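All of the numbers you see were taken from the coordinates with simple rules; none came from a lab. Worth saying up front: this structure is predicted, and the values here are computed from it rather than measured. Cβ atoms are built from the backbone, for glycine too; each structure is taken alone.
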Structure P
Amino acid sequence: MNIGAWMCGVLVISFAAIGLLFGLFKEKATKCVAGFNTFSEKEQAMYDRAAISLDIRNQCFFWSAIMLAGTVLSLVLSPYMAILAFIVWGILFFKDTHMDAHKAFEKYLLK
């Protein structure tokens, strides 16, 4: 039994489901975005909610593709490919993580 493939497979489904939710609910789904939901309604109005939702949707689908590749490669080549998939995902995840919510969403400010 290849536990790495199972772990990647579960994340494929999870990330794809979150991506679908952001794709379906679009701007309404920004209420679920960590950091953004702590802003007041007045502050939230200053940001492009559609762009936030679109970026999170694309991010989730990309992460899902990485984990799908990890699942397939770990089944076909080596179980260690799942570790590689998690490392790649971790780098991408922490690259876009910010401690300050305002800094995290500054690229979505309406002009």
Structure Q
Amino acid sequence: MPMSDIATALANELLQQHAHFCAPGRFPDACVVTYGDLCERAGCPEVTRGVGQFLGEVAAWCGENGYPPLNALAVNQDSRMPGDSYDVAVNCSLLGWPNEVRACIDFRGYPAHV
């Protein structure tokens, strides 16, 4: 299923985030990006408070392609963890997030862009 334009922009920014800040064995805090920063960089700051639905599309794209959930890199500024909507995304669980973000950080098979 094709992603919306906003989800595609977010996915491309997450791919850039991954390429520039994530290396196998790196600590998650060095790799994650806040929802506000992600939305700003993707050119859609107006969706910061409702970004979960679009990150759900990113998770579905990752699942369809056999990738770890790239949306695991997007976190709340205060908690440094994903919000409640993370739990309803494909292959995502708040309880499993530490392992999911680690799998995302360590994965080297993402494309350069969607």
Structure R
Amino acid sequence: MNVFLWVVQGLLAVAFLAAGAGKLSQPKERLQPRMPYVEDFSQQQIRGIGALEVLGALGLVLPWATGIAPVLTPIAAAGLGIMMIVAAQVHRRRKENFAVNLVLLAMAVVIVVGRI
């Protein structure tokens, strides 16, 4: 079970690290072709979302790997899960596909349940 959880944690961390880094490093205009929902948010909000995604990705791996405050890993997964619920609502409101949000939410739930 531990190996399975590490695989899920790693995949989820990579997904959120990549998404967050893109939001932190690119201006809103460059993100728009790939992420049309960014038109609903300011540049600062997009950067804030990106920062939360990067921090969440680090929180999925570092606490459990180092043994320093491992309780932060399921907390980070829960926070990312909440972000995916909100993101799915944004996409649903815009009549966009939100299946990826639901898959990422399911992965986060597996980590929360497995690591508590």
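Sorting P, Q, R by distance in nm of label points 7 Å out along Cα→Cβ at positions 51 and 67 from high to low puts R first, with the largest value.
Between structures P, Q, R, where is distance in nm of label points 7 Å out along Cα→Cβ at positions 75 and 99 highest?
P
Of structures P, Q, R, the largest value of Kirkwood radius over Cα pairs in Å belongs to P.
Which of P, Q, R yields -22000 for helix-only ellipticity at 222 nm (-39500 (n - 2.57) for each DSSP H run of 4 or more, over all residues; to 500), as computed? It traces back to P.
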